[in-house]
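In the part that follows, the structures are each spelled out as structure tokens.
What follows draws every value from the coordinates through simple rules; no lab data is involved. These figures come from a predicted structure and were not determined experimentally. Cβ atoms are built from the backbone, for glycine too; each structure is taken alone.
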Structure 1
Amino acid sequence: MNDASVFNFSDIGVAEAYERYFVPRIFRPWADVMLDALDVGRGEALLDIACGSGTVAKAAAIRTGDMGVVVGTDISPEMLEVARDTTPAAARVRYECAPSETLPFADLAFDAITCQQGIQFFHDRTASIAEMFRVLRPGGRAGLSAWASIDDAPFFAVARSVVGTALPEAAPTLDRPIVDRETLERELRAAGFEVALTTVSLPLEFENGIEQAIAAMRGLPMWPAVAAQPARVRTAILESAREEFSRYLHHGRVRMSMRANVAVARR
């Protein structure tokens, strides 16, 4: 199983499930952490790299206001389709399909850059970080986040456990949602940034319980690989997931704590 078959963000079903289950419970709250850390304000030009379904971009547009500019980039046309469909018509946001390694923007074009849980999926992190530095204005700042460890992202740890057991060839790639704190700081400093790093924890709750948490697994990029398995394999994965999620069940709700490293890098 190759990398593309496991991490398939180019599946409209994955993109829609991501928006439905992950955004309100995981990524929208973390967007506020990022934008607060960057102190994004009115009139600023902001670039959201690996924007997915536009979570941070849409939140940023509220803060930058009528005089601001927000651009979201991603390499998944399906994610961008969902982003456009869910962005209010009045929001000053535009989306472009572009790789992080070769951004289609002029030098010094933005006041701020965000990259929420995207750096771990870059094919070439060094080139991507260099591009962030290039398009930022002097004094501009970039905010990047990545889960602190697989154990600090228990929803994804459950996915690694249950999918990796059934599909062992997928297990190593399920560690990719992690870029450790030291690596993140080192690579940003090597590009010329001044870096401040914090580790933040936020709750994650599936208010309708275990079945909702299992349904959310359809938003994982390796889900098409799971869906392609024989029925007996899919059943085994889902039963294992029920057992794992039951450890986090409190009064009918699945409750977890997610911990991420958040870097603010200044040019």
Structure 2
Amino acid sequence: MEQHRAPYITQALALAWAQQPASAHPARWAQRLSYVRGFARYRLASDPRTQIPAPGLFPFHPKRARPYLYSNQEIAALLDAARHMPHRYQSGALLPWVYSGLFGLLSVTGLRLGEALNLELDDVDLTAAVLTIRGAKFGKTRLVPLHASTCQVLAAYIARRQRHWAGRPVSSYLFVSSWGNRLDGGQVHRAFYRLSRQIGLRGASDRRGPRLHDLRHRFATTTLVNWYRGDQDPHGVCRSCPPTSAMCTLPIRSGTWRPLLS
């Protein structure tokens, strides 16, 4: 306003300010315009000349990310790269097994990342081969069955975890950082991006690519395909992921499931 010597906010000024810089994504323009809209509502109380920018001037709607269905070879490469992650100090010696265990668990259970990070040791029942997921989406608790091979891997990880932290304080979370507390989601994503570039899932300068959440899509799609192959009714079998949910149907609707049927 000072630059244009404008005594009050106008829609034209708001649009000009919101569209800076010109190279920014339209989503960023829409966000900046929302800031002006909120301030204009405040100013209207003291200056009736204030113009509140109309809604819909930047009708940007974010697109749903296209799911990526990992191959068995890509998952194996990701887990192998995680197990060989370098660490500078002895305190980080468990991290390669933390990340390989975490990524492996996501790929065979379809858990959300937050659900896996919130798992505590008491939530893992290897005798009954089941995980207890607490405080999941909509605050629900559910049970997730485990394959015998998954139980073996988790048992080996927990034993390694106990040896690493023997005689030292550590939180009760299943997957812990080098400090012994709950693993941070941002730290997990940074490790995943680094490993993805290392094994060729992402280019060195790529800002987009396969995501951790795509392991959930891959699990759901593979499970559905196996049910159809076995003449099972997904509506009668699936409880934690109804076939009408986006997680189950998005890969099918987008066509990325077709190679699984070949």
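Of the structures labelled 1, 2, which one yields 2.5 when distance in nm of label points 7 Å out along Cα→Cβ at positions 165 and 189 is computed from its coordinates? It traces back to 2.
The greatest value of relative contact order in percent (Cα under 8 Å, 6 or more apart) among structures 1, 2 is that of 1. Once percent of Cα pairs over 24 Å apart is computed for every structure in 1, 2, the highest value turns out to be that of 2. Assuming -11000 is helix-only ellipticity at 222 nm (-39500 (n - 2.57) for each DSSP H run of 4 or more, over all residues; to 500) as calculated from a single structure, say which of 1, 2 it is. This figure was derived from 1.
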